[in-house]
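Just below sit the structures, each encoded as structure tokens.
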Structure 1
């Protein structure tokens, strides 16, 4: 997949993003995947489609802190 400018996105980002999701989801293992994604989307408050992967990781880190304090 290209980034819209003709360059391929770095595939090394994928394990980083997946790891961030995994770390968060393990804090709330009773949530189904759909629940986790919907709760994350509500926490973020914007359409995830347009957010770059690095920013998703930052938001997941913040969501993890929120989960640990509030859930």
Structure 2
């Protein structure tokens, strides 16, 4: 994981939900990094299921701002 370069930011959301039947083993993963004044500097939301997608660690769709 890459830590944002903005000084003083902190991870405010770090959730991982493991889904049950019928998507056994799939996960929803969310991360949000913010500055002390509340500005979001990095975010990521992904549906991960290695049974569907063998690439990118099983990430099926994902949304983030890591690529300018």
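Nothing in this text is a laboratory measurement; each read-out follows from the coordinates by a stated rule. Quick caveat: nothing in here was measured; it's all calculated off a predicted structure. Cβ atoms are built from the backbone, for glycine too; each structure is taken alone.
With Cα Rg over 2.2 N^0.38 Å computed over the structures 1, 2, the top value is the one for 2, the highest of the group. When relative contact order in percent (Cα under 8 Å, 6 or more apart) is computed across structures 1, 2, the figure 40 traces back to 1.
Thinking of 1, 2, which structure, once mean count of other Cβ atoms within 10 Å over residues 15-22 is computed, gives back 9.8?
Working: 1: 13.2; 2: 9.8.
Computed on structure 2.
One of 1, 2 was used to calculate helix-only ellipticity at 222 nm (-39500 (n - 2.57) for each DSSP H run of 4 or more, over all residues; to 500), giving 0; which? Intermediate values should be presented prior to the final figure.
Values: 1: -20500; 2: 0.
Answer for the origin of the read-out: 2.
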